[in-house]
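S.K.: Structures are listed in the sections that come next.
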Structure P
Amino acid sequence: MDAPLASLRRAIFRLAEQGAALSALYHRARLLGTEHLPLQGPVLLVGNHGVWGYETPAFFHLIHQSTGRYPLGLAERGFFRIPLIRTVLPWLGGVEGTRENALTALQGGALVVCYPGGARETFKRSQGRYRLCWERALGFARLAAQTGVPVVPFAGLGVDDTFRWPPGEERLCVRLSADDKYRMPLVVGMGPLPWPVRLTFAVGAPLEPPPPDASESRLRAFRDTVAASVRRLLTRSAHA
């Protein structure tokens, strides 16, 4: 990488760090269960995504504050068809969510964050608040089985309350692709800012991965176990 591009990358990263810290402050964000976050070695965090994925910078900021580690996020693959995002997102700790990238990251000892619901949770409607869209998600279970890395479940509370869906929400959307997967709802905040709700992120105890030769049914059972853990964390966090 040449010097001007490296300087630009550092400047954008610093700006993003400052933005993430401000977001965490604005939302009085807190991270519970930090004892379940290892300070070194590979770890796969799996949890729910908020509307527009807005909460992610604050979450990553809290993880870095707690552990000194910069998380690596597995981002929705479709976003990497957009030239600017394809260039900038890796500078900010996001990589295309392919199995190869995930394997490389975990084998390198990274703290990897995975949102199995992907765009289906990011672009949810109001009736989808805090509902996991993991029915077709087995990638993280296969990844855990292949690498032998435990899965650490987490839940984000408040992440679906930072924006509101206005009346007529079914009509107020931007279609980013031919299918409904990339229909981005138009949501509103408090004027130019998101609603100042508190963001709470709760981390659960690690779950042992399935064996490398696990059958499809066993992988599905593991996925459902992780999903159940996330739902329990959501419930507990609501009363914490």
Structure Q
Amino acid sequence: MHNVRLDSVDATPRPLLAIGTDYAPGTLLDFHVHRRAQMLYAMTGLMEVETDDGAWLIPPYSGVWIPAGKRHQVRMQGASTRSLYIEPDAAPRIGNYCEVLVISALLHELLLASLTMPALYDEAGRDGALAQLLLHEVGLAPTMPLFAPIPQDPLLAKLCKAFLSAPHIQTTPEQWAGRLNKSLRTFTRLFRQQTGMSFSEWRQQACLLAALAKLAAGQSVTQIALDLGYDSSSAFSTMFRRRLGQAPSNFIRAS
């Protein structure tokens, strides 16, 4: 199915529905929920996903797992997508948090093939077998570290969201502690309690998310490194390679 609204087929008695959708650059799908779980795959372009738990950035040829009932919004940067909408009792992944998934070559081809599946496909035929294999492969997909959790504390959450829009690696925990009128020790403990990460880990993750968006937009590695506050492009590239297993230049070619 191509460019079909989910609500027009959601009640179809099938464990999996496959829909392909094309989005203009900058399209915002405001906060909403699905009754079914969703595996959203970006074949081209970039997707920015935000929930009450945090923010994800999904590069091309990657997917995001969105549990059933999870409130979320997505901004599409010229994305052509494939979505699998899965009944909660058939969901192949557990947990209440979104995950960025590595899409294998096999899963990529299965998602391409799924575009021809009608809503009311024959469960005993080829499409039924395809649906079962899709569920199996989604369940096996490994995850990527592309998440910056948003704390529940409202003042700290406000700082985190502002930082995500303009991250800088030289920002210090002392600066944030001062803005919250807390000691460094109290701030450090609060930040880890609220996010499950140290401030330096979260700061680096936020910079990585911004870097991916900038790379996809065509900015140079040198300019991105300077914008994010790294001492050199090589220092930025080292961080990028350590976190994602590839050089920034490889990501540019892939996107």
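No value in this document is a laboratory result; all are computed from the given coordinates. Just so it is clear, the structure is predicted and the values come from calculations on it, not from any experiment. Cβ atoms are built from the backbone, for glycine too; each structure is taken alone.
S.K.: Looking at FRET efficiency 1/(1 + (r/R0)^6) of positions 159 and 207 (r between Cβ atoms, R0 = 25 Å, to 0.05), point out which structure of P, Q has the largest value. Don't skip to the answer; put the middle values down first.
M.R.: On the way: P: 0.70; Q: 0.95.
The maximum falls on structure Q.
S.K.: Thinking of P, Q, which structure, once relative contact order in percent (Cα under 8 Å, 6 or more apart) is computed, gives back 18?
M.R.: Q
S.K.: Thinking of P, Q, which structure, once Rg/Rh (Cα atoms, Kirkwood Rh) is computed, gives back 0.95?
M.R.: Computed on structure P.
S.K.: Work out distance in nm of label points 7 Å out along Cα→Cβ at positions 95 and 167 for each of structures P, Q, then name the structure with the largest result.
M.R.: Evaluating distance in nm of label points 7 Å out along Cα→Cβ at positions 95 and 167 on every structure, the highest lands on P.
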